[in-house]
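Input: structures, listed below.
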Structure P
Amino acid sequence: MKKALITGASGGIGLEVARQLAAKGYKITLVARSADKLTKAVAGLANEGHTALVADITDKNDLQKLLDLLRTESYDVLINNAGAGIYGQFIDTPLEDQLATMELNMNALVRLSYGFLATAAPGSILVNIGSLLAHSSFPGAAVYAGTKSFVANFTESLWYEFKQKGIFIMNFNPGATKSDFHKHAGSRAGAFPDFVLSSVEDVAKELVRALEKTRKPRVVQGWKNRLMLFGFKFLSRRAAINIMGKISPGMAH
């Protein structure tokens, strides 16, 4: 039985991926900050033997507990899904909040990737969740977009370093999704046109499919998102940034 550990797994994409992997026979460890949500999440997974770890991975003590678990349990799959963002113009958003976003989206992800790969055996899989915004600027969420660009480049570099060792590493990039992310970031999913939004079920299904194929170091979720990035190739950078600024919930229009 394969074992997978998923961070940010008490809801949204992380929990739905856990559900789909559990249905395929994986033994899942869910990691998140809310004990109540984790208890309900584990109870809702198919099959038995799943566990949960309450941890804030920006806290060094909690992070160390998680790193110790990665070392002792020998997981087959690590999905670094935990992440956060804030909608708002750069100078209008508290700097400490933006630095906290960087700590979670980049520093914690790097530490967990290092801890997992230090003992990973051939056949192991690391998935770092990025964003469509890893490949496009996003005024009104500048720091968030910057962190996801980091995740994309970091992860794809690791893919090359580890491919000859039989370890697959993937940067998975969802587009706008109908989840609580937007509420926590200070907006709502409805701020985006409905036709660009994906359900968490569809996003998770595509992630699991890509995880099973172990082919591409970069996966952009959803044909609409892939089409948008393709279209941007025919625009000047200035034009593309202007388009993203006009649709951003973080900009006052």
Structure Q
Amino acid sequence: MEEIKKTHVDYLNIIGGTAATYRNYTEKRWNKYYLHTYKMIVHNMIKGISRESVVDVGTSHGNWYKFLKKERFNLIYGVELDKGRAELARKCGYTEVFNIDAKNIPLPDSSINVAVSNDVFIHILQLEDKIAVIKEIERILKPGGIFIFNHSMSKSVLSEKYIIKNHCSFLSLDELIRLVIQNTYLKVLDIKPTYYHFRDNSDNFFVKYLRSILIYLPFAVSFYILFDSLINRKISIQESDYVYIKLQKIS
């Protein structure tokens, strides 16, 4: 009997969390650090880009609205599959939140300047669904428009290729790039690694231990950010748990 492929829809009730959600205090602290690193990367990737309109793909409960507003986007749209979370996001102030699958966004062709998606593609399990969402983003982007999203890397789960584990999916960097260039006309402009992770062997045991215990202190997030900047940490793209990729519509 053929195995039935599970998709993101099958796990809808458990994949709605963002970096603002947490199950315990430690997770809350690490999530705050991760979220800050994400925002720094996205902030740098959208420098010099028109602030006329943006679509937040995988809005959840609206965790990224304040950031996008602070970045001075005029029109801020959200796309969220879950009805309850879409309603919460609407209360944040989005121009509109569409309660639909991101494969079918009700916006005109070539109408949006920027699209962003954070911690979403990890939960789009099947490759055909990832492709469908990326192609839909391509459709609504204006020529020259930018799509920025992050994706989990297969090395973070000790694999060398595309793999699904429960409600999460992982790709190698080469697979991610091929997925884009073989199925769209989007151009890869930039790829950035994200946060520090404990598989990185560049630090000695003492430094790793120090980071693991300081997370419990109130100033931990600020300390980590300062620490990373002082040692000029540059995680290789190949070794990063997550990468951000910046794409541009060229036609």
Structure R
Amino acid sequence: MKPYQVVIAACSDYNPDVITAKITESMDRLTLSKSLAGRIVIKPNLVMAHPRVATESYTRSEVVEGIIRVVLLKGRNIDRIDIVEKSGLGITTSTAFRHAGYRRLARQYPVRLHAMEEEPQVRIGLDHGQIHKSARVANVVAERDFLIYAPKLKTNVLSQAYSGALKLNIGSIDSKERIYHHHYDLHRKIVDLLEFANPDLIVTDGIRFAFGGNQMTQAGMDLGVLVVSTNAVAHDMVCRPDAESRSF
């Protein structure tokens, strides 16, 4: 079986310069399966963002800023960079973009923000799905050349107490299909969606770890890491609380 690498980088604060350097260092230790080129999609976790009631459970904009900088630095023949997300119940994705500071990224960098519920969508067939035989996804996701996941490291009562790269692909489908079998079958549903939403690179925000309580409004604690990998399963195996890890 082919070994996959997962890099855990020490990073104690949300300084975009430091984050950019840490991601660059980490990527120098990894082998990408395809070129960082063409149409780039960045998928963060913005299930809920609010300045008072949901301050910790989303991917911070500084981490995505670091990813954007690295794409511009290390990428070749970049056609476009799209940030695509579907928020959870309660607020629109556009509102989550605003609360999380992502509109600043669209002003400062050559990126576009896409709320999936506002985007043209296409249905994609799944050859190996158990729960889903097909799924509706945003065109911009279906047509990408390189997919980057930017999860938030946090607990989640609905997914074996942990939310990482695999759980993030739930936000790749539209709302009706998102809630379909979003219960004890969630682990099977997640694997189904990996067929079309399999990231080429993962950069996880673990600088603050969202821990306990509701997965949308939980509190945070300092953890001080970024986790970088090219394989979603390997990434989540390392990030689980009982996994052994190394940092630099």
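Can you tell which of P, Q, R yields -7500 when helix-only ellipticity at 222 nm (-39500 (n - 2.57) for each DSSP H run of 4 or more, over all residues; to 500) is derived from it? Mind dumping the intermediate values first?
Values: P: -13500; Q: -9500; R: -7500.
Here the read-out was taken from R.
Please state which of the structures P, Q, R yields 0.3 when distance in nm of label points 7 Å out along Cα→Cβ at positions 80 and 112 is computed from it.
Working: P: 0.8; Q: 1.5; R: 0.3.
Answer by label: R.
As an exercise: Cα extents along the principal axes in Å, for residues 64-127 alone, calculated from one structure in P, Q, R, equals 36, 34, 17. Which structure is it? Please report the intermediate quantities before stating the final value.
Numbers: P: 46, 20, 13; Q: 34, 28, 20; R: 36, 34, 17.
Among P, Q, R, the structure yielding 36, 34, 17 for Cα extents along the principal axes in Å, for residues 64-127 alone is R.
None of the figures in this text is laboratory data; all of them are computed from the coordinates on show. Being a predicted model, the structure only gives us computed values, none of them experimental. Cβ atoms are built from the backbone, for glycine too; each structure is taken alone.
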